[in-house]
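**Student:** Okay, got some structures for you below.
The numbers here are math on the coordinates, done by the rules we state, and not lab data. Small disclaimer: the values here were computed from a predicted structure and weren't measured. Cβ atoms are built from the backbone, for glycine too; each structure is taken alone.
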Structure I
Amino acid sequence: MEAHISIHEYWEDSRTLKIRNTTPLPYDSTVKVVLRNYKDLSGNTMVGDSFSFRFTIISNAEVFVRILNVNPNTVYKGSPDSTYILAEVSSRYNIRGAKMVINGSVEVPMFAKDGSFDEPVETVYVRYRFGELEVGEYNVSIKAWNDYVERSSEPFIIKVKSIGFLDKENVVIYPNPAKGQAKLRVIFGANTNAVIEVFDLKVKRVYYREGSFDGFKTYEFELPKLPTGLYLVRIRAGDKKVEKWFSVIK
């Protein structure tokens, strides 16, 4: 298919030629554009009889990005653990690449799970240590492209939080009150040796655990089934101590 266009007036601007066809151009066709009798911005007739170029009409080249997994989406500053981000990218045409974009400026290459970008549907992933960033919230999106267009996913939030050594707010007993059995959740905030104890109101120890713990890992301990009453959880690590009360009901 050929489209012959004669230009008798000035260009709309110095770089853009707009072609407005009256009927839809069929997919997979090649269009040849021929320019004749065209002038520069000063009205001078350009040298040469004609100028032509070709382009191909392709079907919908849209790129779609679907987030499959972001884990974890909240991390602690200083943590060596990485956030795993997994997404599916699809198009009618082969996907050529993908990147994770942080706050609209920092770009981190993502990898195709099958080893290369050469399919219309690609599962892409990246691991990134957000704990190396400053405390705050980060706007993250996935950008992917084929040979024709580039698109980005809707943004999602990664939170980087600060954590002190054995902060009281990172020691949680739940449910509280408990019916027979409670659980203890702890984030220590630094690698440490610690002792975990539970006492009843008569200062009788009903639970004991000692060990080495990773500072940024979330630990969950199942406390023993206890009779109705009030109990004290005490965690000791170095010269730091945290105590919290919980109750057991029928």
Structure II
Amino acid sequence: MAGEQQTSANGYVVETEDLWRIYKMGSIEVPALRGVNLRIPAGRFVALKGRSGSGKTTLLNCIGGLDQPTRGVVRVFGRDLSKLNERQLTQWRRERVGFVFQSFGLLPTLSAYENVELMLRIAGVHGRERHERTLYCLRLVGLEKWMDHRPYELSGGQQQRVAIARALANNPQLILADEPTGELDSVTAREILSLFRRIVEEEHVTLLMSSHDPLVDEYVDQILQLRDGQIVEE
């Protein structure tokens, strides 16, 4: 099970201050984020909503250390990410953050078990502990019976469950999910959202998810609406 969450001194897992991300296209500057100020306390299930191009994915990538802000501050667990070099960022992501993507991102030649276990191998977790943690995560998402199946033998919903189990493998305190129901039908989407809800409550993680799916409103603790790179309402 995940341990107690480390937060900043004022109790937030994620904080951004005047966060800007500007992309340059030749001589043209295109702002994807425009001064975003955000505070997310521990143990919350939060949805970032907005149309395509509103800045949802860019914001998630900045919070996850996958993209660097043009200016402003991102603090996660009280750490200013700009103070970490690339090696430290990689280590930090591996140990503290789980990622779930719309396209699942599973390795097609590996079984469900091997896709999850690989994260623990990379982290240097040893044999028995690695095996037990992999099984625990697959049980948590309801896929223990399918652990020997490869991605092409699984439905879209099952593949996303494997991806969620993989994101949980290293006991992250924060999970970032980018349009995780985008390729799923509404029934399967509800199953995944219910699973996220249970993971937040049972594993004591903080979950930040981008989505334009209206179904998410029923499951999350908070909705942040983005428009043109700014949070316009909560």
Structure III
Amino acid sequence: MSAEEWGNIYNQEQLNILLHDVQTPEAQSEWTREMLNLTKPGDRVLEIGSGSGQTSLCLAKAGRAVTALDFSESALRLASAVAETLSIELRTVLHDAHIALPFEEREFDCVFHAGLLEHFDVAERIRLLRLWKPYGRKMVSMVPNAASLCYRLGKEFLENHGIWKWRKEEPSYTQTGEFLNAGYTVEREYTIDIDSSLYFMEGGALKETLSRLWAERRRQGLTDLLHQGYLLVTIGV
């Protein structure tokens, strides 16, 4: 989508919602919680394609030195308004991530995106990963997981009924090959956010059965949810 279209989603109308989410841990997305786990206070962090800014704001609130980059001026104004209201120190940069970024080499300890690369084909993903590599010591990429049954069925249903609003979105079974082709060494790859995968599905017997399965595995203390999380997380250096 264009910057204007993203701005129609992330704008000042979302201010009160975002204020609530940043201040309420239970309301924060699982990818926000994951980035809090993958970084530590004092880390210099760059989010590419920051969208609403929830993750960047939560990281900054928790003591990271965060730069939020997006090509939507409206989205950045939203994040800045929340930062000002909550006295959070957040640097925002209006820039197109398709071209060289306005930063120094190795300026960041961690560069990440959550929900960006899936909108491009494989060749462009590799080009972007290669383009962003010089700016950080570590890259964290989060894209929809093609192995997630709930997400795939739910997405297909929404597309077939003409109510899918995210345009092109190609999930991945793995990003290892793309990372290797872009010059990274892959440290780890795994999935997160089983609950969001269930959100995509309409109610019914399958959704109910899978919900019970995930709940039972959690009760048993099993963290492996059969690679069914909504997001595929790939970490490279």
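**Student:** To which of I, II, III does the computed value 4.2 (distance in nm of label points 7 Å out along Cα→Cβ at positions 53 and 221) belong?
**Tutor:** Only one of I, II, III returns 4.2 for distance in nm of label points 7 Å out along Cα→Cβ at positions 53 and 221, namely III.
**Student:** Taking relative contact order in percent (Cα under 8 Å, 6 or more apart) for each of I, II, III, which is largest?
**Tutor:** Evaluating relative contact order in percent (Cα under 8 Å, 6 or more apart) on every structure, the highest lands on II.
**Student:** Of structures I, II, III, which gives 2.5 when distance in nm of label points 7 Å out along Cα→Cβ at positions 21 and 45 is computed from the coordinates?
**Tutor:** Structure II accounts for this read-out.
**Student:** When distance in nm of label points 7 Å out along Cα→Cβ at positions 77 and 93 is calculated for each of the structures I, II, III, which structure yields the highest value?
**Tutor:** I
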